[in-house]
Every structure is written in C-alpha cells, then in structure tokens.
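Some structures to go through are shown next.
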Structure I
Amino acid sequence: MVTQSSKSFVSLDEVKDFLNISDTNSDSILGSLIAGVSAQICLDCNRSFEYGTYTDYIDGDHDKKFLFLKEYPVASITSIHDDIDRDYGSDALIDSEDYAFDPESGTVKLEAAVARGIRNVKVIYVAGYDPMPDDLKYACLAKVAARFLASRTQVSTREGMDLVKKRIEELEKDYSRIIEKYRRPAGYG
C-alpha cells in the first residue's frame, strides 16, 4: 500500500488559471479537490512521487539478483544491506561496486544473489520527482477540473449540458492516459 504524498501535484493558482477563475469563492473546494486528486494519483499508480529518502525492506531469495524498489525514478542509493538477522550493520553492507541500478525503473541488479530471508534486504535510497513532470501536473489539473465541473456546472440547455459532459469526458480520458504511463508494473515493490 502506498502512503499518500503530503505534497500536492499542483497549486491552487495553477488550478484557478486552468479553470479561468479569478475570484476566491471556490478556493476551499478547489483546495480539497487538489489534495484528493493528488492522493488519488498516488493510489492509482501504487507509488509516491514526492522527492525524498525512502527505505525498502525486501525478502531475499538465494537466486535473487534483482531488487525492485518501490519508488522511482531513483536519484541515488545510500546503502543496501543483506542481513538475515535484520541488524543491518556495516558487516552486512553490500559494496556499491557490487550492484548497478536503472534510475528510471528503480531496478537494482546485484553481482551476487542475496540470502534467503524475510525482510533481510534493506535499501535506503533517494527517489521521486523534483520538479514534478509537466504531464503529471496536467493529469492532476484535468482530474480536478473534471470533478469541479461535474459538481458546479448548472446549464439550462441540453446543448450546453452536452458540451460540459463532453469536456468532462475529455479531461477524464487525458487523466487516464497519463496515469497509465506512471502506474507501477505488477510485481514491483
């Protein structure tokens, strides 16, 4: 389970610009929508996006030479320990020359397999986005706008309602298309 990010993907001003809103009447609802959609993105993708330091505990296996980190892209790996006693002392530290990692996928390739055990591999690393990618920001804007339009739009004509409904559908499709690109593959983390 991914813990939701405390950081919003977009600001209130960015949403108001996107919706062409200049007054403050909707600030409270928009703020709530931003927080909710930012959390939903993390849940929909089964990962966090916030730039920071993460610690993963991974089950070892005698033939496991690949580790799949929960968060990515990976900026750096601070340490990897392989310790069946789970003390994670310096004697269990894997030398940085004994592994390589793919920053984009968060996949670590080890020179030697780790020991079989439960949560015996501890990886401390820095991952996430800073700044947030533009397409992810747009996905958040699109979803917030769709929810806002669905909750606030009052149209007196059938034609007007059809236009609003079509716009909401377009925004939802944009969101889904972008989020699919960032969704964690099955079997990772």
Structure II
Amino acid sequence: MEKVDPSRIILLSGGIDSAAALHFYKKVSNDLVCLHFSYGQKSEKSELNSAKKISEYYDSSFENIRLKFPLTYNKEEILCRNILFIMSAAAIQLDPCEIILGIHSGTGFYDCSKDFLDHTQKILDGYFYGVKRVVTPFGSSTKESIIEYCIKESVPLHLTHSCIEANIPCGKCMSCRQRSVLDEN
C-alpha cells in the first residue's frame, strides 16, 4: 500500500451514505483519500466496483484494504465492522486527520450510534492524543434526507451499491429496503 497522509480519510463502502460523505468533503478539500475494505462480504465484488467508480468520479485517491478474516453477521448487522475500519484507517499514518464515515441514524446498530462514536473517539484520543477525529457528516440524518441531499447535489447514485446480501440487489435486506426511497423520488 502506498503512503497515505491526507487530512481526511473517507471510508468508502460504495453505498449511498459514503458517496454522499465523499461529495460533501470533496467540495471543501482535495486533501483526502478513499479507503475501501474487502472482508469477504457477500456483496464484495459490487461494493468494490462501486467504490472504485465513485472515487474515480470524484477524482480521489483510492485504496482497497483486504482483511484476512471474515466478519460475523448478526442478522443484517455486521459486527465490529465500523470499529475495525476506523482503527485501521487511524493506524495507517500518524499525521492528524479526520476519519469520515457515511453513517446515518435510524439503523439501530450500535456502530452507527452516538455512544459508539463517543467511545471510539475516546479510544482514538488515547492512542493519538486528539489528532485523529471521527467525523460523520450525516450521522444525525435519516436515510431519506441523505438521498434527498444526493439528488439535490447530483451525487452519482447510479454508481452506488447498497445490497448487503448479494452482488445484485436482493430487494429484501435493510439496505435494499432503504434504497427503495429512491424510487419514490
């Protein structure tokens, strides 16, 4: 992997929320890199393809990090995913930076909650003395409001992939159901 030392690291899944986060920060800075994680997820091929296309669309640096172990699913939640991604991004370089997640409210998952973000920031502060920040530009937003933002701002939603169950949208998982809001707009 090349040396990564931007002031902002976007955790780019290839989905709507992380594409919106990239768009949001690309408007104010070019000093960023997109990190995508492959971990044997059911939709790995499509997520990676989408993340690459989105980073190319925004002319952003892109790195894929392959985890050598699978993550555990608890129904539709992938356990410990966000904490692993945040800590991996933080450990890449020592320089101050923001680690940006495209998460939103309403999932009910611990790793999308304010408590999770507060706890994670405390751990980062312990290791990095306050120079690494976890940032969630849409953390208190609903999926619907993120989609509205994307439509208003012309975020390339056609490049995103949301299904967590397959490389082709299943139409049944939470991500597909949330994405169905697009059809209503």
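A short reminder: the numbers here are calculations on the coordinates, not readings from a lab. Note that the structure is predicted; figures quoted are calculated from it, not measured. Cβ atoms are built from the backbone, for glycine too; each structure is taken alone.
For the read-out FRET efficiency 1/(1 + (r/R0)^6) of positions 27 and 59 (r between Cβ atoms, R0 = 35 Å, to 0.05), a value of 0.15 was computed from one structure; give its label from I, II.
Values: I: 0.15; II: 1.00.
Structure of origin is I.
Compute mean projected area of the Cα convex hull in nm² for each of I, II and report the one that scores greatest.
When mean projected area of the Cα convex hull in nm² is computed for each of I, II, structure I gives the biggest number.
Taking FRET efficiency 1/(1 + (r/R0)^6) of positions 67 and 147 (r between Cβ atoms, R0 = 30 Å, to 0.05) as the criterion, which structure among I, II has the greatest value? Could the numbers behind the result be given before it?
Numbers: I: 0.20; II: 0.55.
Comparing I, II by FRET efficiency 1/(1 + (r/R0)^6) of positions 67 and 147 (r between Cβ atoms, R0 = 30 Å, to 0.05), the maximum is at II.
When FRET efficiency 1/(1 + (r/R0)^6) of positions 115 and 171 (r between Cβ atoms, R0 = 41 Å, to 0.05) is calculated, the result is 0.25; to which of the structures I, II does this value belong? So the calculation was done on I.
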